[in-house]
Each structure stands twice: as structure tokens, then as C-alpha cells.
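J.: Structures incoming, each one as C-alpha cells.
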Structure P
């Protein structure tokens, strides 16, 4: 992303809108408001790959703000950042190596998902440890819970990203 012109803003808005809609489609619901959405991470990772990390980071940040429409559970400012802003924003690093090489794109997407899920794990371990079953380490609980929700969704999003016709998407975006 060289400059934030009207066309780029519209492209970011379209990818964010798609991610927002996919985020509202829950394919698995878990206790304590956890869920697996229908590959809602994929549009932000695709945005980052096609338009660059700056566009991806901006798109992820906007998606993080929009995710609060469903409600916010606020304990502490750091928890707020770890649960709502950073996980979505960090998906924007998926395009670190572009889209032309699928192996590099896959590695960038894996890094983005790991960073995103790490935010959720930190939040869970620090702020939601009381929800761990009796006798279970809160960090183990947070890792298991967040990998079963956000980690699984990230994996599904990466698989979908890898089977997409990226060359055709890149041609459409570059017009």
C-alpha cells in the first residue's frame, strides 16, 4: 500500500465488511462467549497479502472496532486491547511476504494467526483464569480454549486462503 487513496479505502472497507459478515456466522459455539466463525480471519489475511501489511493492519484494526458491536466485556484496558483490538489487527501481518509464493503466504498467515491467538491466550491466562476448571492451570486452560476456538478458525482460514485463486484476486484488486 503506497498511499491511502479512495480506491484503497474502498478495498479495505470491502474486505472488512466480508470479514465482519463471516465473523457473525458461528459454526461452533463454546461457553463464555467463545466460538468458531466461518473463516472470518481469511479476508484480513487476504487483504494484507494483496494490498500490503499496512492495509491489512488497518483493516484488522477496523474489524476489531466493529467486533465490539456485539458487545464488549471490559475488565481492564490491557484486556480490552488483547481481546478486541490486537488479535484482529495482527492478522494484517499475514502479507509480510506477499501472495505470489504460496509457501511464503502460508508462513505469513501462520505467523499472523499465532500472534492473534497469542493475544487471546494472554488475556485468558491473565484475566479469565478463574474460569478454568478446578485444579487446572489457568494458562493450560487458556491455551486449550483459545486453540479450540480462535486457533481452529485460524487454521480453517489458512486452508481456505491456500486454495483460493490468488492470481485472479490480485488482477481484480489491481484494476
Structure Q
């Protein structure tokens, strides 16, 4: 049994298991995910997936990052990844991270999962702030953060070099007091 498992209206968000590896690789290696993320390699191999599962477990145990799989409650299908990364316990903040299978976009699943991670951050971890960064060419990711109550802070111009091209990144955040005064909880 997982230490961390969250249930929302339509999702189960839980720690990864070895049996999730093939589904994880199938989704994570989608070109649509590579195009709009900055931490996923272009060629996502099984060897890389196994290594990353170990890193996820180490990060969880040391409280550096909490990354989980998103699964449909109705049938257990793997949809994508969601979590709190770059956790700083001293300053009580983290970054939100997520991606979803191309076939399940624009259905509200990612927003549902992000809201659950914000609940973890503010209601259980007592964080002060959660930040999110997305490529400016990915307005859908920005909308997820905005629908989750996050506010635009600014654009980091030419911040990311990917495949020989510089990209702007949009930065959004939500503070503890905003989370508790908005309709998120």
C-alpha cells in the first residue's frame, strides 16, 4: 500500500509502482509532451524510466519532491504525472509540475489533480507559496494554473534553450492566504 494516495472526484493520484512503468513511458514519450515541457528528454527509453522511478522514490523519501501518477478512478488508466517539486521546507514553498496524455487534454483532469496537490501543499504541508512555470507557447498549461487559483507573476524572456531555440516561460503562483480565501478549498 502506498504511503501517499489521494482520491478526487474522477482520479486516483498515487505513488508510482513498478507495474506502472510501461504506461508511464507510453505517455511520457508522446511528442506532444516533449514539445511543451522542459525536463523530459526527447527519446524516453525504458532505461530512463526505471532510473526516473528510482529518483522519484528517493525524492519522496527525502521530501525534495512529491511526484505521483494520475489514474482514472473508473478504470485505473494512467493519465499522466502531477506533483510538487523543488520543495524547500525552510521557506515553505514548492513548484507544481504536471503533464497529461494527449488523449485526455481539455477534460479538466489536470486542473483536478493540480488542485489536489495545492490541497496537499497548503492544508497538510503548511506551505506559504506554490509556484508554477510553463512555456509561453503552452497556453493550456497556463490555464490549468489559473483555474487552480494561481496568479500570473511575469514572463521570463528567453529563459529556456531547447533544441536550439530560446523560449519564454510564464511564471504563476498562489500564496497560502489566497488559497484559503479563494474557492479552492
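Please treat every number below as a calculation from the coordinates, not as lab data. Quick caveat, the model's predicted, so the values are computed rather than measured. Cβ atoms are built from the backbone, for glycine too; each structure is taken alone.
J.: Between P, Q, which one scores greatest on relative contact order in percent (Cα under 8 Å, 6 or more apart)? Intermediate values should be presented prior to the final figure.
T.: On the way: P: 22; Q: 17.
Evaluating relative contact order in percent (Cα under 8 Å, 6 or more apart) on every structure, the highest lands on P.
J.: On distance in nm of label points 7 Å out along Cα→Cβ at positions 47 and 111, which of the structures labelled P, Q is highest?
T.: Result for distance in nm of label points 7 Å out along Cα→Cβ at positions 47 and 111 over P, Q: largest is Q.
J.: Given a computed value of 1, 9, 18, 22, 19, 14, 8, 5, 2, 1, 0, 0 for P(r) over Cα pairs in 5 Å bins from 0, in percent, which structure among P, Q does it belong to? Present the calculation step by step, with values, prior to reporting the outcome.
T.: Details: P: 1, 9, 18, 22, 19, 14, 8, 5, 2, 1, 0, 0; Q: 1, 8, 17, 21, 22, 18, 10, 3, 0.
Corresponding structure: P.
J.: Can you tell which of P, Q yields 1.5 when distance in nm of label points 7 Å out along Cα→Cβ at positions 31 and 167 is derived from it?
T.: Working: P: 5.0; Q: 1.5.
Attributed to the structure labelled Q.
J.: I would also like to ask the following. Computing helix-only ellipticity at 222 nm (-39500 (n - 2.57) for each DSSP H run of 4 or more, over all residues; to 500) gives -8500 for which of P, Q?
T.: Details: P: -19000; Q: -8500.
Checking each candidate, the match is Q.
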